[in-house]
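Some structures are shown below for you to check.
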Structure P
């Protein structure tokens with residue numbers, strides 16, 4: 001089985017690209033969904049996050065308010081990079097997410113030994129997990145489109161989206177650094193059909209990489 005990491009900066013279109021690979025026959029898991037499940041009340045990661053960041057990140061029902069957690073981790077909008085506590089959050093969450101990814105890939109390998117298992121993760125390189133994969137795909141996108149997509153997804157105005165995208169990107173490796181580590185790069189700045197063509201080409205290369 002081929003283990004593939006799929007990464008890219010915020011609002012680059014990783015999930016759309018991931019869905020395209022699934023349509024072609026890949027098996028995929030999203031690190032964000034793993035992290036979400038690990039942050040359910042009662043989970044060890046949840047307990048540690050609440051202990052570290054405080055009860056103000058919680059909703060009334062005790063669940064984690066992801067917006068409040070993001071602000072606690074990244075700092076309020078307009079804050080300088082020095083106030084960021086992203087490293088603290090990553091130190092708590094990443095090891096558990098990586099363990100879950102490894103377990104998932106092992107399960108897929110047993111059922112589909114000739115398959116392609118893709119892990120989609122925004123901070124895959126930053127978490128030091130890239131070496132766990134046979135191939136690495138990086139999705140890129142121009143800054144303007146990132147902001148537009150983020151605004152649409154989060155239902156916020158463009159100015160707010162641009163500020164938030166810039167803040168999140170400051171905590172991630174620049175695209176230039178991600179590209180250096182990539183085996184394949186998919187530019188998602190153009191039309192969706194162009195992205196699909198790149199995914200198809202990459203898929204054909206992955207299928208012959210076993």
Structure Q
């Protein structure tokens with residue numbers, strides 16, 4: 001099955017914000033999360049959930065709780081958009097958006113349990129504790145909780161200072177600059193980078 005989403009941001013929380021495409025276009029944005037199945041597909045493709053969780057959620061795609069979960073996930077996406085575009089553009093997130101993000105992250109964490117398992121090992125091969133979703137694995141809001149957790153991990157890491165938006169004014173997708181010299185300008189050089197180069201070339205002719 002071909003991938004549904006272009007995951008170019010180098011971080012799932014930013015890729016999630018990018019699921020509202022053409023966000024700043026005068027013609028209006030393009031919604032990529034058209035249904036709950038798309039939300040589950042995103043969580044699957046981004047490796048936010050395991051195969052068992054994805055299979056359980058796909059069975060609920062047409063349920064009323066799934067529709068409500070999709071609406072809540074879209075709302076969370078706009079909160080994360082405000083937070084991370086605020087960081088990319090002004091160096092800090094709006095305080096009201098940060099507070100709303102905190103609320104969603106605390107809800108997500110309340111559905112987790114801290115366990116000790118030898119199957120989860122650090123780089124040195126030693127076992128450690130881990131947060132798991134436990135009895136919430138088939139909850140329709142699980143994809144949203146997983147995104148919220150991912151966003152919190154990014155926000156509390158040093159990497160958050162490398163959140164940027166694509167230099168193409170017709171794109172402006174968010175991405176995490178993981179380049180060696182921290183000079184990345186485009187969501188994808190082969191797409192927006194080459195497009196902008198072509199525009200500059202033609203403008204000089």
When you work out volume of the Cα convex hull per residue in Å³, for residues 53-124 alone for each of the structures P, Q, which one comes out largest? Q
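Assuming 0.95 is FRET efficiency 1/(1 + (r/R0)^6) of positions 21 and 133 (r between Cβ atoms, R0 = 25 Å, to 0.05) as calculated from a single structure, say which of P, Q it is. Write out the running numbers ahead of the final one.
Working: P: 0.95; Q: 0.30.
For FRET efficiency 1/(1 + (r/R0)^6) of positions 21 and 133 (r between Cβ atoms, R0 = 25 Å, to 0.05), the value 0.95 is produced by structure P.
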If distance in nm of label points 7 Å out along Cα→Cβ at positions 69 and 117 comes out at 2.4 when worked out from the coordinates, which of P, Q was used? P
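If helix-only ellipticity at 222 nm (-39500 (n - 2.57) for each DSSP H run of 4 or more, over all residues; to 500) is computed to be -16500, which of P, Q is the source?
Working: P: -16500; Q: -14500.
That value comes from structure P.
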Using relative contact order in percent (Cα under 8 Å, 6 or more apart) as the calculated read-out, with 24 as its value, let me know the right label among P, Q. Q
For 25.2 (mean count of other Cβ atoms within 10 Å over residues 5-12, calculated) the corresponding structure among P, Q: P
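Every number here is computed from the coordinates shown, using simple stated rules; none is lab data. Source: prediction; values computed, not measured. Cβ atoms are built from the backbone, for glycine too; each structure is taken alone.
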